[in-house]
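Structures incoming, each one as structure tokens.
We did not get these values from a lab; they are worked out from the coordinates using the rules stated. Everything quoted here is computed from the prediction, not taken from an experiment. Cβ atoms are built from the backbone, for glycine too; each structure is taken alone.
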Structure P
Amino acid sequence: MSIYRTTLRFNLEDETERKAAEFLKQLDRREHKSKNHFVIDLITAYIDSLNKEQQDNDLIEKIRLMFREEIADISIAAPTKKEPIVMDTFLTEEEKEENAVSVLEALKMFG
């Protein structure tokens, strides 16, 4: 069996390092076989997350490339600008009088 040994050193004046050291001291040995196994599992999980993140980034880049290739041949035309229709609503005096008469005649139908 080939064994690689390393030493961890924690600066107890640094809050982050102190928290990590306290956590390892209080590690439940029934749940985790040993501190050694816990650290190995932790490092392996971190490596796996880095690999997954890289795979996710690669997939996103492939999707972007495919999307760019698919839309490269699409022609997009800008809609033509429609001029608003301006209606002349000004009535002459004669048209106003005719309008009033026709409205009154239409109202007579109701009684």
Structure Q
Amino acid sequence: MSIFDSRSGADRRTAPRLSTNRSGKVLCGAFAWDCVIKDMSDGGARVQMLSGSTPPASAQLVDLVGGFAHDAKVAWRKDREIGLTFLKSHDLRGLAPAGAQTAKRIWLAAQSRANAG
């Protein structure tokens, strides 16, 4: 299914996407994959996986620059890119719920490395 209306060519997304090219991680259970968040909107993101692995139908996206974790479902896959639809977002810069604690630890470790270098 295309994000564009086949008759008019209009974009069917509900929110505009902004180009980001941010570092991120895709989490699923005990697995964490490096990725680049190519673009993002309030409702989802286009992510380029840096390995050949791709997550299952649902995962958590950690924005290592913005400090947010997004519970998400995979909307589409193409080669090493995946489209994610956000189900719920968590701000990692403050108190994070139990379901986002792994994401918060990964984000804090990334912040420590960035500040040390």
**Message:** When distance in nm of label points 7 Å out along Cα→Cβ at positions 23 and 55 is compared over structures P, Q, which one is greatest?
**Reply:** P
**Structure responsible for 15.4, with mean count of other Cβ atoms within 10 Å over residues 47-54 calculated and labels P, Q on offer** = Q
**Request:** Assign the value -4500, calculated as helix-only ellipticity at 222 nm (-39500 (n - 2.57) for each DSSP H run of 4 or more, over all residues; to 500), to the correct structure from P, Q.
**Result:** Q
**Request:** Please state which of the structures P, Q yields 2.3 when distance in nm of label points 7 Å out along Cα→Cβ at positions 63 and 95 is computed from it.
**Result:** Q
**For 2, 12, 22, 24, 19, 11, 5, 3, 2, 0, 0 (P(r) over Cα pairs in 5 Å bins from 0, in percent, calculated) the corresponding structure among P, Q** = Q
